[in-house]
1. From which structure (P, Q, R) was distance in nm of label points 7 Å out along Cα→Cβ at positions 28 and 68 calculated, if the value obtained is 1.4?
2. Between structures P, Q, R, where is relative contact order in percent (Cα under 8 Å, 6 or more apart) highest?
3. Given structures P, Q, R, which gives the highest value for distance in nm of label points 7 Å out along Cα→Cβ at positions 12 and 76?
4. From which structure (P, Q, R) was Kirkwood radius over Cα pairs in Å calculated, if the value obtained is 18.8?
5. Could you tell me which structure in P, Q, R was used to calculate helix-only ellipticity at 222 nm (-39500 (n - 2.57) for each DSSP H run of 4 or more, over all residues; to 500) as -9000?
Structure P
Amino acid sequence: MALPDAVEQDHFGNPSFRVRGRIFATVPDGTHLNMMIDPFDVDAVVRAESDSCAELMWGKEVRGVRVSLPTASPTMVEELLRTAWRRRAPKRLST
């Protein structure tokens, strides 16, 4: 991954992507990607990309979006990954 300081690390047997130890995306299976974007932005993303995105719940809280990779555009996936990375990265890395 070309994002500064991004590393892949195990997360309960599945790949996760982290910046400075903070998870910004996980791969729960071969067809989905979970991205930890700001919960405030989730509704807009799900409305705009309803064929490929759904709310990512953690208990009773919205934590991001779950993206169906077979139906998602690569551009949208890249944009969401950058957004999730920016949210978790230290400010000096994300400016």
Structure Q
Amino acid sequence: MNRNQFLRSLVTVAVMTPLAMFAQSDRVQCTAKTKKGEICKNLALKDGNLCHLHDSTYVKPVDVEAVQCSGMTKSNTQCKNKTKHASGLCHHHRD
């Protein structure tokens, strides 16, 4: 291996290694078929092998309503940010 080949392979490894961190190893392609008879292209968790559309036991998470933050600003007025956090405080006022 000459110097140029070595440098190219080194650059390839340096570029591809960070990209490998974004791989979704906990998900697989859904194994169900669509109405057209094609394999579904949605992702599913490895445990079930079915996406949320084809899994009959899937329960949609409850969406919490956003409320106004109960924190106080430096000027002693109520914060105007919205939050869904259980504490009722936005990310600026939580510890």
Structure R
Amino acid sequence: MTQDGASRYDRQARLPEIGAGGQARIRGARAEVRGRSAVEREIETEYLVRAGIGEVVVVPDRDAEPFAHAEHFTSEASRAVGAGAWRALGAIRRIVGAPT
């Protein structure tokens, strides 16, 4: 790929838990975004797209898995950002087979 293509994910692919094989799985993966709020879904989608997920589908889900660390955030806005990031990282870990 060009400098703008393959090298975009070079640092990520160098991580032991990702590697070239994991990056290939990420590129070929389909992820469903199921955040409770629009902000959660937006953050989750952004993280997944930036990681290189092949296909991201947004499915609004009010019954989404609760954010386990919600009590550590003092405002609703920061809690939504944290939840979106947490869900995206969990999806990436499942795709590459890392412990969750």
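Each reported figure results from applying straightforward, stated rules to the coordinates on display, with no laboratory input. Keep in mind that what you see is a predicted model, and the values were worked out from it rather than measured. Cβ atoms are built from the backbone, for glycine too; each structure is taken alone.
1. Traced to structure P.
2. Ranking P, Q, R on relative contact order in percent (Cα under 8 Å, 6 or more apart), first place is R.
3. Q
4. This figure was derived from Q.
5. Here the read-out was taken from P.
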